[in-house]
Structure 1
């Protein structure tokens, strides 16, 4: 089955809701979890399922993404047959997280879809943190005989009021699709299923759909599905594991805190399906006398002289004596000065916090410090 499936990751989108974190990088290459990028999760899902032909639709700000991916060696995609395909994305004049699966992008890269012999295509976004068995997804899709299968969460958090929601019948056939969660529903009505930006098509069905809508290429692929809900057979596949959707500064910090929970950390990183990333060797982290850490994720090359609590650090971070880093994310090569206090903060790369400075955000509205900021 794995030889019959190819992948398409749609990374050509951006959003203002991630503030200056995505000023010069797409969400797909946003650092996450101490050593990863967001695209690592969906890309690892594909290679763990045996998929060896993966196309990535890139945005115009592709430098950081290509620097991270290279030739795909870390994901076993540096191959003579199949492998990693870097595909050009369209340039459009708005920044909106809802424009994830542009028909225009797929028309532009139709050769990728038509030159391959594989029967199925998994199409995903690259802004979510989860570890899914795509092999099981493919097998369920093939067994059902559906034209397209959409992965969903049956129980979705209350704060996810936006997205694509699905109604399914007892056979898991999709009978209705809508963009906003209903404000009111009968007490005995189950919550609508939340589409999690992962779907698998019969390849020829996808090619035909794109061809039908060539004249209106500004549309979203999900809107194409919505218009054709009576014409093609669509089914759902329930994913029950952890899902972190990163579409705002608040959700980025929340997901970063989630992976500090032992059960979520184990599910994501220590199961049968590893998460691969670009390898960066470095010296071990050094902890000085008087330092203290509690519920923190600290990778290599760091220097810890102060206290780190409920936080995620990245390689090369320096925490000065008597400094406190709490409920925060501090990215590569940032320096926290002696006696500084950093709380509910997301610090991008190469940030410098002066000695004695107090930098605080809130849990709901974290403070974001751009690259090379000096505070």
Structure 2
């Protein structure tokens, strides 16, 4: 997306760096990661060496101290890696598990967990969703009970990306059952502590990242592992969700645009009834409609990024973008798999994988209904 916000010489240099990484390290291994059922964690170190894992974080902890426009550039490129699961795994680490730590964590916690995470020496995961509490975050039941200088944690989380590869979790738990929205805390839980275990889940898509259920049985961690203030976890998590949702929008629409481009190439080569698909009016009209939707989504996402770069609250815009981008990606994937015919239904087909993977966008990180519920309130209903 060529524009002043993203295309300064510095942005273009960074884009070239990310694009080279995607073309050399991610795209050629897209099918391999699906078969592995997870992302190759050794690549995090390569990303850390390239400065990709702490773009907006304090240079004192290894970050680049840049603004949101660089995150947009990065995920525009990673979104074109032909593997939504890989994009998910990376974004969980960079924009779902670490933002609260970077913004609210103590110096000691940042030194112990943020510095190696930015360097790619540690992998992180966000642990919020539970079997009975998905988009309704306030309904979580995992408890953290204080015992002297420790938290004792019991409960479970589900649908957690990086479940098997994470070295530490940003866990949201109930620390005061009578505290209402002031009764939650964000706590760092290393995954090598006694009492923690996970079971992997068998997904239908986004296969390039590992997803599992987490179990906490009398897990002990120091109270000093609390991110920010005790009792402020819910509010901090709501802020962290905005990074998650915006990154999802950027990468999703970049992936949709890439799928559209590849489908156009297919249509220009595929012959039917004596001419190529691209020469048929039905194809042309549908491709025009899809590109219009992609362009509209891109502009909405750009508006969100502009607000974040300016330091303004973009919650309403991001909620709209999350809702819209999820639906556009599903429409694009559905039409593109149709253009590919029988081949589109094969696992090796980019269109087939996108068709399955795109369905998650309207569920994860806040379902469509959650976005609409929030937006209805904002619009005075």
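The greatest value of distance in nm of label points 7 Å out along Cα→Cβ at positions 51 and 315 among structures 1, 2 is that of 2.
I have 1.1 for distance in nm of label points 7 Å out along Cα→Cβ at positions 163 and 203, calculated from one of the structures 1, 2. Which structure is it? Answer by label: 2.
1, 2: which one has semi-axes √(5λ) of the Cα gyration tensor in Å, for residues 259-330 alone, as calculated, at 35, 10, 8?
Source structure for this number: 2.
When helix-only ellipticity at 222 nm (-39500 (n - 2.57) for each DSSP H run of 4 or more, over all residues; to 500) is computed across structures 1, 2, the figure -14500 traces back to 2. In this comparison of 1, 2, the computed figure 9.5 for mean projected area of the Cα convex hull in nm², for residues 123-266 alone is attributed to 2. Looking across 1, 2, the calculation of distance in nm of label points 7 Å out along Cα→Cβ at positions 75 and 227 that yields 3.0 traces back to 1.
If P(r) over Cα pairs in 20 Å bins from 0, in percent is calculated from each of 1, 2, which structure is the one that comes out at 28, 55, 16, 0?
Structure of origin is 1.
If you line up 1, 2 by distance in nm of label points 7 Å out along Cα→Cβ at positions 35 and 347, the top spot, with the largest value, goes to 1.
Values in this text are rule-based calculations from the coordinates and carry no lab data. Note that this is a predicted model, so its numbers are computed, not measured. Cβ atoms are built from the backbone, for glycine too; each structure is taken alone.
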